[in-house]
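The data blocks that follow each hold one structure.
Only the coordinates and a few stated rules stand behind these numbers; no lab work does. Nothing here was measured: the structure is a model prediction, and the numbers come from that model. Cβ atoms are built from the backbone, for glycine too; each structure is taken alone.
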Structure 1
Amino acid sequence: MKKGVARNERRGGKKGQVELSFGMIFSIFLIIVFIAFAIYAIGKFLDIQKSAKTGQLVQNFQADIDKMWKSSSGSQEVEYSLANSVSLACFQDFELPKKGPRQDIYDDLRLARSENENFLFYPVGSSGGILGIEIKNINLQQMTASENPYCIENENGIIKMIISKGAGEALVKIKR
């Protein structure tokens, strides 16, 4: 009888351990799923933040260009906040050939652009949902005459440029 009791106790002990192991494994699995979902949600939130920063830059930039375009002449240094993942903000004229120090990214930007976009962000996709936009009232041909694409570097989340228009000129120029 003592042998039978000892066997049952051993079996009972094993059965309890198996159930505990399954419960622990299931708990660990659930924790991994929750952590993965949290990482995914944070990534999506950061993408929304990038898109918001880029959208705000585009809106403010076009407004500043329009102000300068409506004036008779002037020059203004401007700064815009941009996601750190964007390394370059580039003006590109797709009717002109590539030239200058950034020739290597010309084709990447060409593939990323839509119909009339002339202001794009590099690396492609780094600015959230906005790949590029059309900036109006700028002298793109003059800006890209010696350097196409004409890029401005993002330094610690800030791009700096000079918006200018000379007396008698119809369009605005952008300088680094």
Structure 2
Amino acid sequence: MRIVAGSRRGHHIEAPKGRATRPTSDRVRENAFNLIGPVDGAVVLDLFAGSGALGLEALSRGAARAVFVDSSRDACRVISANLDKLRLVATVLCQDVVRAIAADRTRYDLILCDPPYDYPRRAELAPHLERLLADEGLLVYETAGHDQPDVPGLTARTSRRYGAARLTLFER
């Protein structure tokens, strides 16, 4: 995997070993950021971060701050190593995503949410996602291609399928 654009364009990043993490492909990330638009100065939350590829891409493209959340210690180590390699600074929280966002009071300009396709606690995520999203913010929710996510309180701006993945962008 590599960073697609921005100040760290072309730099390779690592992903956690094994099948527990499903990194977002370069192609899907590129399309996601084409849909998102400029992220200069944005405060970003990357949930179920895995390798951190989405949040790292945002930082490379000019986001001011990022918080990465993943429950896997291996994933958190990889995210920290990728941040070091790219010489980027961010917060990495190695804890249950629902617990982490339930305690968070920050408002984010961009929330990147890529839970496992079979994640059983999706309904618990939705109210927190709506609460944490800034007024002009954008939520990018990645799901399996056949799924159409719903986040009460937010409106779907667009939903696009890329192979086995679907990206749905929500706004207030």
Structure 3
Amino acid sequence: MLTRRCFLTTGGLALAGLALPRPSRAANLIEIHMSNNASRVKAWFEPVGLHIMPGQTVRWILDLDVHSTAAYHPKNASHSLRIPEQAAPWDSGLMTTKGSHFDVTFTVEGVYDYFCLPHENDEMVGRIIVGKPGNGPGTLPFDYFKGKPGTAHWIPVPAVARKVFPSIQTIMAKTIVHHA
């Protein structure tokens, strides 16, 4: 007969632990690839839209060329605010080595718009929704800040890039939106 003591002393505890569900570390890490075509005319993030839960980490991975990821935030080259006001902005700096990566763990719910500094005008932008979209800057029209005090130096999202952002509704419905 197998007693509890015998079970524990024979490694049963370790085996019992295998039966318990555990959160996968990999499930908390979501990858976005940074790439471009061979002629370097087009550059993109893949996927371009994501819906994740608070606490998940996004890893941007450089596939080709020179790219970056930066939050739309006045601290990043005076760009307009397009992330939740309580969230910290990020800026990976230029990544030049294939396979290099940059991670951000998202804890504040809301919409986060981001860009590649050298390729923003080439439509290299993306959107992440963490939890519920809420009603922060990322949910507002791109020019919402015009005429508001303290925003005169903010640089708006370029018109060519605005059309690339998947809608909040599309991201919420699909969870992952691939680059077209």
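Can you rank 1, 2, 3 by Kirkwood radius over Cα pairs in Å and just name the one with the largest value? Intermediate results must be reported in sequence, preceding the final value.
Working: 1: 19.8; 2: 15.7; 3: 17.9.
Across 1, 2, 3, Kirkwood radius over Cα pairs in Å peaks for 1.
If mean count of other Cβ atoms within 10 Å over residues 144-151 computes to 11.5, which of 1, 2, 3 did it come from?
Working: 1: 20.1; 2: 14.6; 3: 11.5.
Of the structures listed, the value fits 3.
Of structures 1, 2, 3, which gives 12.6, 35 when Rg and Dmax of the Cα atoms in Å, for residues 40-79 alone is computed from the coordinates?
Working: 1: 15.1, 50; 2: 9.8, 30; 3: 12.6, 35.
The read-out comes from structure 3.
Work out mean count of other Cβ atoms within 10 Å over residues 56-63 for each of structures 1, 2, 3, then name the structure with the largest result.
Numbers: 1: 15.6; 2: 24.4; 3: 18.1.
Answer by largest value of mean count of other Cβ atoms within 10 Å over residues 56-63: 2.
To test your reading of the models, identify which of 1, 2, 3 gives 17 for relative contact order in percent (Cα under 8 Å, 6 or more apart) when calculated.
Numbers: 1: 28; 2: 17; 3: 24.
The read-out comes from structure 2.
Given a computed value of 57 for percent of Cα pairs over 17 Å apart, for residues 48-111 alone, which structure among 1, 2, 3 does it belong to? Before the final figure, lay out the partial values.
Values: 1: 57; 2: 35; 3: 46.
It was calculated from structure 1.
For which of the structures 1, 2, 3 does the calculation of helix-only ellipticity at 222 nm (-39500 (n - 2.57) for each DSSP H run of 4 or more, over all residues; to 500) return -9000? Provide the component values of the computation, followed by the final result.
Working: 1: -16000; 2: -9000; 3: -3000.
That value comes from structure 2.
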